[in-house]
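Values quoted throughout were computed directly from the atomic coordinates according to the rules given, and no laboratory measurement underlies them. Values in this document were obtained by computation on a predicted structure and should not be read as measured data. Cβ atoms are built from the backbone, for glycine too; each structure is taken alone.
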Structure P
Amino acid sequence: MNAATDDGRWLGLPYHPNAAAAIIFIATFGLATLGHIGHIFWLRAWHFIPLLIGCVMETFGYYVRFWLSRSPTNFKAYVLYDLLVLPAPIFLAATIYMSLSRIIMALAAQDLSPVRPSRMSKWFIFGDVVCFLVQLAGVGMGVTTSRNIQEIGAKVVVVGLVFQILVFALFISAAVTLYRRYKSQVGPDSGPLEWRRYLISLLTASGCIVIRNIVRVVEYAQGPDGSIASHEVFVYLFNALLMLCAVVLMLALHPGYL
């Protein structure tokens, strides 16, 4: 929660939410959701269910934002939007972690991985759960219209976001190490189904989430009067668009084909 309040009364967003932009991302996330549903059943890629949940959260999040464009001072709508969109990337991350484990198994590259595939998913998903609970606690504190409690909640959210960035940094380090070791062993164009593009897609999707989290950390650090929170373009450029790129990339280069 990163909203401006005054004497217990929510002042609303410093701009009027753009309905057209919200509709565009309702449609695009909705289509991505349908695409992932089809691939989950077609490829039996059950580890993509967390990503599917994240897609649904993003879709409904921007539906709520459209609702907010019709009622800009609706505090409940703002809270619901934040509850849906803020933690959604955590679910995407869970699928990315499990996908790397499955890529390692598909390549029979267990000996080249810096972390055992059986442990990789457990460790990183545990970190994901911690991030989710911390961010949820921060957003929950923001439900109040008290400016002081909201500021504490914003700091809690920042802790959750920073921790998620650190978890992703470890994951990216492990993925890059695997990439280099496997490339040196078999070459960039060898291996099943051009393994290189699938691994790069995971790294790119991870990068999208990391950039998004860094921007959100800056947003919460600046507060409701900061340049990021005061301009809606950042919502769509560094949140909606980056997350859409991540889910579409995971759809176009689905690790389930390995």
Structure Q
Amino acid sequence: MLTTSYLGRPIIYKPVTGSTNDDARLLAGQEPAGTVVLAEVQTGGKGRLGRRWESPAGGVFISVVLRPEIPAERAPLLAIVAGYAVASAIRALTSLDTRVKWPNDVLVAGKKVCGILCEAAIEPGTPCAPNLRYVICGIGINANQTDSDFPPSLRETASSIRILMGGPIDRNLLIATVLNEMEVALGRFNDEGLAGMRDDLAGLWAFLDRDVCLQNRSSKDSAKVTGRFRGVDDTGRALIEIPGEGVVPFSAGDLSLRPLL
């Protein structure tokens, strides 16, 4: 199942842990690039913007130690690369129409089945070019959870592969396929950046050419921008066509993208 040369070699298994990202960070100084921490349950799973990631049994919770040879400012783009790998893996194993939601989620039928959190360790370099030591890429996939595993507040926006597919998925096969797809995608990204993945990503973006709302979650006034989502540029910025302004690029930061009803 696993055909990688370095991702998932080794895999460190934990039945229960607080956060696989925290575990991987503690191991990053002594384990090789590609090391994966895998847990059955996380009691303190983390999402983007400080949110909690619900991590009950039945899901796939992995964190990968990466040492990409890229400038530190490009590290956030790895969330897009990982999202592409997860979406490609789910598509390869199921008939589900899986989409990547900018900047770090994977959706099926408009519901979230995967969240990605990349955390970079940076050390001093020059003032304008800090050095990237490593990146911990955390991936949480709702694989075999049932409706009862989701709190009522999440059932409208989140789901699992099992629910959407009508039956369980082989989690070992899913993990192997994600890592296989991710190693190939990382190779392309290292060689060509997002530009080399542009055409493949274009076919996977959620809400492409639909009206969307971008909201700054950290802003006191919850500032919003509405327009039509035209994809993502080669630097990872969302391209929003705003009436009267044309196409405007937005960096992820604290922004959250939502479709307009």
Matching 63, 32, 26 (Cα extents along the principal axes in Å, computed) against labels P, Q points to structure P
When relative contact order in percent (Cα under 8 Å, 6 or more apart) is compared over structures P, Q, which one is greatest?
P
Source structure (of P, Q) for helix-only ellipticity at 222 nm (-39500 (n - 2.57) for each DSSP H run of 4 or more, over all residues; to 500), computed value -24500:
P
Output the label of whichever structure in P, Q has the greatest value of distance in nm of label points 7 Å out along Cα→Cβ at positions 120 and 176.
Q
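Could you figure out which one of P, Q the value 3.8 for mean projected area of the Cα convex hull in nm², for residues 112-167 alone was computed from?
Working: P: 3.8; Q: 5.6.
Only structure P yields this read-out.
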When P, Q are compared on mean count of other Cβ atoms within 10 Å over residues 104-111, the highest value belongs to Q
